Structure 1
Amino acid sequence: MMRRAGSVFATVVAIAVVSACGGSTGAGDDRRGSVTVDAGNGSVPVPKDPRRIVSLAPTHTETLFAIGAGQQVVAVDDQSSYPAEAPRTKLSGFTPNAEAIIGYEPDLVVVSGDRGGIVEALRRVGVPVLVEPAATTLDEAYEQIRDLGLATGRGADATRVVAGMRAAIDDAVRAAPRFARPPTYFHELDPQLSTVTSTTFIGRVYAAFGLRNIADAADPRGSGYPQLAGEALLQADPDLVFLADAQCCGQSPATVAQRPGWRDLRAVRDGRIVSLDADVTSRWGPRLPEFYRAVGSALSVAPGKVPAGG
């Protein structure tokens, strides 16, 4: 333990010395210059073409690989499960540890929030940090991808990724059927009926298809993430139920049909329970088109469709 502590201390001291000389960790004292990125924590100067990136947010990990910066990534957090080649570690994005991060000698760290004062802790030793909070709109998601493109020297690739996402999402919405009456839906986050309203990012995905959220009325305080009472859900009797808790909690069309009262729901009776990939629905980055396509596909069995050309 004493040897380990001494090693960490030596690492911190070495990085601090480099910082005091005007550089940062890893490739920080090279002569590549820097670019300034306007992130959630303000205007952040980062070295051009950083070579040792640490990502502590699954969405941003996916983005870095999608824009071709994967070879520049040396470590990602324990929740970054995609893509498979991402260098997953025990680093935590929820409780980030400065010493553990410094051990990877990063020249750029990407996070979704400044938890535990990690931005200042790393700034003290010359490590630039980009804070890119969870997007609230599609435009914000696109902007974050462009931010990471600028930060990694992959601006053109980021622009192509955004253009591809726009086209795929537009195609999914355009190809979806139209309805005389907007179908209603319930998006389940867990078996306790935690859900989302139309004001959230997820809710806006469904709204793009004209769907009506039964949970909106259950959120008078506007939290965006209410817990629906079982009686309220049964009374609302949504046309579609989307399960985002299949992986975490083992929920499926078969398991929800066994819940008290659920067998009488139209969505259960008519086979309109849709299992979603929880990672795709909760990581608002390059794989967002998959979410839109899943919703569009589910609408093929929703009631009240207007005939094509009608």
Structure 2
Amino acid sequence: MFNRQTTTFLKQRMEEAGIRPVSKFGQNFLIDLNLVNMIADSANITKQDVVVEVGTGTGSLTGLIAQKARQVITVEIDQNLWQLAQEELASFSNITFLQQDALRNKNNLSPVLLDTIRSEMAKTEGTRLKLVANLPYNIATPLITNLLTLDDITPTSMTVTIQKELAERIIARPGTKEFGALSLWIQAQCNPEIVRIMSPKVFWPRPKVESAIIHIETDFNKRGRIPDLPYYHRFVRNLFIHRRKLLRGVLVSIFKNQLTKQQIDNILEGINLTGNVRAEQLAVPVIFELCERFRQTQQSEN
């Protein structure tokens, strides 16, 4: 049986291995075992699932996932922890250990990780992909965002611990300071909810901010209504580069040398968006409709 991650276990095991937590890798280990269980339970893992975990650590969450999933692909950038986790989880035959960064760069996932996922998904028809992880803070946004750009291996859900501030941005509603491009990207294709807010006290070493467990369920009906995901992604990111500017001015800047001001005004008037409105005030369906009008107008111009 694999060891459960407590402060005592972590300190003793790391001392034996001659290692310490590395802050640049975002190593904050979740030491409240009830919350580790909560992450695994909230993911609703079955034998139909291939689960990706980023940030193996000592393997506490990995072991819980492996008991429920068909296969676990767990990624750890720290070679020392990668080795330690393999020792702790040697009794499991359904875990693939990758020692590397999960990201190739800010906008792309690691090709090795993607190839490994695709290989596992192809083995059994009807397999679902899930992300379940206590994520290092510094990779949470690009990892979640980039996973939703993949058409062939879209995750059915993502259940992760992230900064509370990031979780609030993901679930934010129009008119709030948290609402922005990330809210629009995720809410247009998923149903996110915060499962639990967590104090820094439940981690070792303690982070300086609160965290949250968030469950993001992909809604494939909503996702299917977006005809061009890359276009929508670019559109919402560009809308919020200057979030305090009026919508018309932002759109004129985005489509400079592509569409005339009259064309932009026609699109806005067509969906009753006139006056001093800002993007942050608009609901997700309205921005989706706005995006589609611009995409179709540009297509007709080409």
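Readers should treat all values here as calculations from the given coordinates under stated rules, not as data from a laboratory. Remember, predicted model here, so these are calculated numbers, not experimental data.
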Highest-scoring structure on Cα Rg over 2.2 N^0.38 Å (candidates 1, 2) is 1
Can you spot which of 1, 2 the value -0.39, -1.06 was calculated from, given it is log10 I(q)/I(0) by the Debye sum over Cα atoms at q = 0.13, 0.31 Å⁻¹, for residues 134-181 alone? 1
